[in-house]
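Read through the structures below before going on.
Rule-based calculations on the coordinates, nothing more; no lab input. Treat the numbers as computed from the prediction; the structure is a model and nothing was measured.
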Structure 1
Amino acid sequence: MRWQRHLLATLALASVAAGFSPGVRAEDTKLTKVRFGILTTASQAAFTVGVEAGIFRKHGFDVQVVPLGTGAQANQALAANQVDWSGGGIESTVVAWATNLPFKAYAMYAKGGDSYGILVRKDANITKPEDLRGKKVAVPQGTAPAQGLNQVIRRAGLPADSVKRVNAGYGNMGQMLVQGSIDAMVGLEPFLTLTENLMEGKAAILMRLGEYVQGGGFFLITDSWAKANPDRVTAAVQALWESQQWLRQHNKEATEFEATYLKVKPDDIAAAFKWLKYDPLVDDYTRQSVKTTSEYLAGEGLIPKAVDAEQNLKELDRVTGELKTRAASLLE
């Protein structure tokens, strides 16, 4: 597959010592190397597109893709210097800020809280949020869906411990629902649609979570990479902006790229794309979501104290201002 061929080519290039070698173009030796942690979720499709469509290479980056499962794993990989770039959801990024992890946000990679949802087995008799009491519910810890579930439970008037949470990854919770080891899953697209289709009428969406959480998240770059490549940070963000525009303008091709990366059918990706907006800008709703999430996490004792959203978005705002001046057409 094209994705595999590209990844193999990237890895092969990364192993070549400095200088010229047979099969390596002169311009390839000038590329800035990047280890890019890309989550196995449709919301990060712009990252996949940027690699597959050659946009990051066009902007001077030699990208090695490192597949990751959740925003919490992205935090860990960035903090451990296992990747240079990645993406994290609102909740996982707020946790990172609260614990002073060494990376910063530079753009949004996507938005769309309704790409998250609660999928239930019909035989579990869950028709309203109150019915989640006592049920086994799979949800990845430290993620926006986890926060969304907590808010749903609270608004339903249920005690925080009334639901039996089962920590699970986005990629395996569907099989747990199919097998009946859980009653519901709090996940994201395309896995919600994929699982619902697989269960052939035996599962249904209880609710979407856009009312509770933002969805999507931030494009993150480690401080060490930014310090080593100070003149390349804005170029990285511009490449993402262009990748998002390319996705918006070439939806069919982008669907195929992401389906290959996630190893699912293109129809499943198309179902996910309708809930997502690939927009790099941080709007007022996003800023409020960061504030609400921070206050919620602090109130639950999950972070030491609420974070200053504006302080943590300073670099993002700086780069956004620069690109709005010189590359505003990429927002069209």
Structure 2
Amino acid sequence: MKKVVLGFFISALLIYLSVKDTDFRHVIYGMTKMGYGYILPFLLIMLLMQALRAWRWGLILNPLEKIRYLPLFAITSAGFLAITVLPARLGELARPYLVSRKSAIRMPAAVGTIFVERILDSATILTIASAVAFFTILPAWLLRANIILFVINLILFSGVFFALFRRPLLSKFFNFSLRILPEKWKDTLSRLLHHFLDGFQVIGDGKRLFQIILLSFLIWLIDALAIYILFLAFNFQILPVAAFVLMIILIIGIAIPTAPGFIGNWHFSCVLGLGLFGINKTDALTFAIIYHFLAVGLVVILGLGFFPSLKLSFADLRKEARSFRK
């Protein structure tokens, strides 16, 4: 509850900063003047992005069990809906929970695959940010954020490779660290670690890992393309590189734990990012509202569409989260 309250407080603060000194009559006018013909291409590109995410996750899961694409797309859609609407990042467990119910994959191993996916996404974004820095001048705070993320990602990558290729040594060290705990706790935690590390297996498959890396770049390039299409809808006279900068700022922004739906941090990130390219606050806020409505709306529609077939219970998910923490 503390995290939830803090999230709502941060959202309220960011909403205030986003709308401060903004005339909403101009915001509404900007919505009426946008090019609505760009909405369908934007939604189709976002749908393609979701489809590629499901395909990539299937490749990461493949060493554990090969899962058919359509069920995997349904689980991915419901999982991203849970991430969007549930507070305190509880939704991150939705995909592992669902895939463990629909297959023989254990939930800790499925969580391990999500961990690998997040690391690859971070590495991809950092690579794109490095390339973008050659084409435009990034603000100092964004450069510092990228350096911090690079260090964190390097540490995590090193940990994954060590866990994969020195697994017996890691298990021995882990068991030694738990020696003061009761035997029951040691067995439970050791078993959780063992299954969690199973989710890293794809790292050892060079061919499949190369495919996953290519898909990661394609996913985020498509995301930048979707943003640029909305630039055209609002007739923003800015270079395509601005779409990449906004994407990077938005990814950092929505990582902040706020209220469900990324309300506040999404809008503030857009206002901040577009302001770097001379877009006034009113137009940037108008863009942010439309972008948020379309992107989150698509996630909600896709997720709700697959909910009945998956029978995802938030009560069961909360119970699973508690048992996982134990």
Structure 3
Amino acid sequence: MAKLAEQRDRKRKHGGVRPGGPGFSGRTDGWRFDVRDYIVYIGFLTILAFFAFALRDTGFLTVANFMTIIRQTAPITVMAVGMVFVLSAGEIDLSIGAVVALSALSAALVLQSTGSVWLAVLASLGVGLAVGLFNGLVTVVARIPSFLVTLGTLSIVEGVARVITSLDSVPVINPTFTNLFGSGQLGPVSVLLVWSAAIVIVGHLLYRNTRFGRRVLSTGGNLQAAISVGIKTGRVKIAVLTMSALCAALAGALYAGRLHGARYTLGEADLLTVIAAVVIGGTSLFGGKGSVVGALTGSIIMGMLGNGLVIMGLSVAEQMIARGVIIIVAVVLSLREMRT
């Protein structure tokens, strides 16, 4: 009986839409269209149509240009997958940009000193694991909001990234590492596309088809209810914050491989782009709802927007204004949906 009551409450909360797929009502009358379920895809098509018309003679619609967008957005996509889990659990991670820089520098320094690709990978991911566990443990054990914890971690990690290299860039010239994490091809396909696809697929399956994914949504949707049914919400929060930092560490390796070098400034402007991609993709800032596929689409939207604005000749400042407007619109839509 309790399970049936929970199902009825869930149907009322989602307006009759069953979590298993957008637009399905769960009733015998079949499918019901709700524009909110498709807003990210409508936005994608709208922006694509605008640039296709405005830049019709510039090569914007070429396959080469779209591959450039995908390569440039690969680190954002990887970080966005981790951020979906964090926001869905009702938390936030502000330290991902700093983790990108420190993980990339760690990999570059290990390559420089040892030449071992696998030690470099372990060093990069080790940074993410350490920072993520620290964020999660302090948030849960000390009961400090993750916003404040990760804000402090952001400053600490940024400082460490500056100290270990004295503000110098570190080149990455190991061909195995660069081919594996940025510059290589798998047949005609960029390895960056392969990494993005792999992380999105794993993230989507974990989010939608596992008990852990359901626990993440329960923790963010109603913390007290999750606790009352026996969910270890503290462990969930530690797990999602660790996942987010690991995704940021992988993004750092991808940056180092693509750019053939690492610097303390890597990732410093990525936080807002990642949050925008995730929120545009349908993940609530207040927890309990998210979409990995939507985050992928949001990431491509942000990449397409930046690419199109550059081709149009807009300055960096004007591009920042455009991204800011999109973030505000996405947050307004999220708030409106929460009230309905």
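Here relative contact order in percent (Cα under 8 Å, 6 or more apart) was calculated and came to 34; which of the structures 1, 2, 3 was it taken from? For relative contact order in percent (Cα under 8 Å, 6 or more apart), the value 34 is produced by structure 2. A value of -23500 for helix-only ellipticity at 222 nm (-39500 (n - 2.57) for each DSSP H run of 4 or more, over all residues; to 500), calculated from one of 1, 2, 3, originates in structure 3.
From 1, 2, 3, which structure was Kirkwood radius over Cα pairs in Å, for residues 73-224 alone = 15.9 calculated on? Computing Kirkwood radius over Cα pairs in Å, for residues 73-224 alone on every structure in 1, 2, 3 gives 15.9 only for 1.
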